[in-house]
1. To test your reading of the models, identify which of 1, 2 gives -17000 for helix-only ellipticity at 222 nm (-39500 (n - 2.57) for each DSSP H run of 4 or more, over all residues; to 500) when calculated.
2. Once volume of the Cα convex hull per residue in Å³ is calculated for all of 1, 2, which comes out largest?
3. Thinking only about distance in nm of label points 7 Å out along Cα→Cβ at positions 33 and 65, which of 1, 2 has the largest value?
Structure 1
Amino acid sequence: MKVTDRSIEEMVSVVLRLGVTISGLIVLGGGIYYLISHGREHEPYHVFAGADSMDRTLPGILHGVLARRSRSIIQLGLLTLILTPILRVAFSLVGFALERDRKFVVITSIVLAVLIYSLVNGQLNG
């Protein structure tokens, strides 16, 4: 199979559609589960309770999903949405490599490195 610009575009569009659809379904499922679990509770708006710092890390989110916490499920869906464009760039890189387009491989590699650095640096500092 010959890799063309058109086949790369089609592959990238499938990745984007799947990523957004999967993310939306995860968030929707988490939201419904949250409403079922906590829909009748009254929120004490006069008291500010921030999220536990563990809930903001990837291991914390995954632990919360395994523990069936609805907020963690929603966070997983949002994380999936954030990772979708990064996966798109990675698929573009593979496509350009298969096309042997060195200029775009270099450019896309730089973009992917910046995205991953930003994500990791934000995780470490956040």
Structure 2
Amino acid sequence: MIMVDTSVWIDYLNSLDNLHTAKLDEALAQGTVAIGDVIFLEILQGIREDDEFRKTKIRLTALDRYEMFGHWIVGKCAENYRRLRKEGITIRSTIDVIIATFCIENNLPLLFKDKDFIPFVDHLNLSPVSVET
């Protein structure tokens, strides 16, 4: 099972063809894609057209879904953010901290394009989904 960051989903839903969307397409065909609640939220809130909103919501609801941000993970997120800050790294998005921490804590590889996840790979053992080049 893999988690897929919002940036990859946006490309995928906009029919962009790149290495990340190809990997997502492959994982969807294998039935190995999960979606987290905060990722689901980010995707849905970015859709402007009502019909597209409904269709996307139905499609994504079929995936394995996880509650990513609950009381159990708050402290871990803060610890991870602080640890990276001590390394001189500032993560711009709290949502990215939540996604990365959830994946680390649950041993879920993350498919991402956003460079903000690289410090989590380099310093906190986030498992990236490898994208063939």
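Just so you know, all these numbers are worked out from the coordinates, no wet-lab data involved. Here the structure is a predicted model, which is why all the values come from computation and not from measurement. Cβ atoms are built from the backbone, for glycine too; each structure is taken alone.
1. Clearly, the read-out refers to 2.
2. 1
3. Between 1, 2, the highest calculated value is found for 2.
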